[in-house]
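Pasting the structures in now, so scroll down.
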Structure I
Amino acid sequence: MYFLDETRISVQTEIKEHYAEMEYVDLTPDGRLTLWKAFRWNGSSFVQDTPECMRASAFHDALCRLMAQGLLPASVRPAADKLYYELCREDGMSWWQAKIRYAGLRVYGTVASIG
C-alpha cells in the first residue's frame, strides 16, 4: 500500500464534463484530477511496481474507485487506461513497456479488480 505524502498532485485528463469527489480525490468538469495528501493506493495490478508507474497507478486507481462507487460512468475507463499509459511515458517508462501495461489494462483490468 502506498500513501501520498505531498499536499496534492494533479493532472489534466480527457475526462470532461463530470464532477466527482470522494475522500482525497476530486475531478472537476474541466478534467483536472487531484489527489490529496494521505491518498492511498495499491500500485499497479498484475505487474511489478517501478518508479515510472507510481504516479500513473495512483491516478488510475483513483479513477477506477470513482467508477466503482458510481461517481463516474464506466464509459470513462478507456480514458483512465490511456492516462495510465501517458503518465508512465512522461515518467520515463519505455514506450514498449508502457504499451504492454496498457494492453494488460485493456484486456484484464476491471473496475472491481483495480483500485
Structure II
Amino acid sequence: MPAVFKSILLLSLANLFMTFAWYAHLKNLSAKPWYIAAFVSWAIAFVEYMFQVPANRIGFTVLSLAQLKILQEVITLIVFVPFALFYMQQPIKLDFLWAGLCLMGAVYFMFRTAH
C-alpha cells in the first residue's frame, strides 16, 4: 500500500478516536464531573495518538508538513460531520458545505505543483 494511503487510513482512525475524545463526553458524560470526562477523554486520546503518530511519520516520508496538516484537516471534517449529524444528533447546516469548500480550496493550493 502506498505511504500516502497508509497515512490517510491511520489519520482517519486517529480522527475517529479524536472526535470521540473531544466531543462524545458532551453527550455521554454530561452528568459526571469534568475530571471524569477528562480522564475518559485522555484514555481515548491515547488510542488516537497510537494511530496519529505513525500516520504522520509515514505521511511525512512523501508529503510536506503543510500537505500533511491540510490532509488531516480534511479528514477531520469528513469524520466530524457524520459524527455531529448521527451521533450527536445536531442539525445539518449549510455551513458544513461552505467549510468543506474552503478546505477543498486549501487542498488545491497545498497540493498543486509550484510554477
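The numbers here are math on the coordinates, done by the rules we state, and not lab data. Remember, it's a predicted structure, so these values are computed and weren't measured experimentally. Cβ atoms are built from the backbone, for glycine too; each structure is taken alone.
Tabulated data
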| read-out | value |
| --- | --- |
| Test item: log10 I(q)/I(0) by the Debye sum over Cα atoms at q = 0.13, 0.14, 0.19 Å⁻¹ calculated as -0.42, -0.49, -0.95, pick one of I, II | I |
| Identity of the structure behind -24000 (criterion: helix-only ellipticity at 222 nm (-39500 (n - 2.57) for each DSSP H run of 4 or more, over all residues; to 500), calculated), options I, II | II |
| Structure with the greatest value (metric mean count of other Cβ atoms within 10 Å over residues 14-21, set I, II) | II |
| Top of I, II by distance in nm of label points 7 Å out along Cα→Cβ at positions 38 and 70, largest first | II |
| Source structure (of I, II) for distance in nm of label points 7 Å out along Cα→Cβ at positions 46 and 62, computed value 3.2 | II |
| Origin of the value 34, where relative contact order in percent (Cα under 8 Å, 6 or more apart) was derived from one of I, II | II |
| Which of I, II yields 3.7 [distance in nm of label points 7 Å out along Cα→Cβ at positions 30 and 54, calculated] | II |
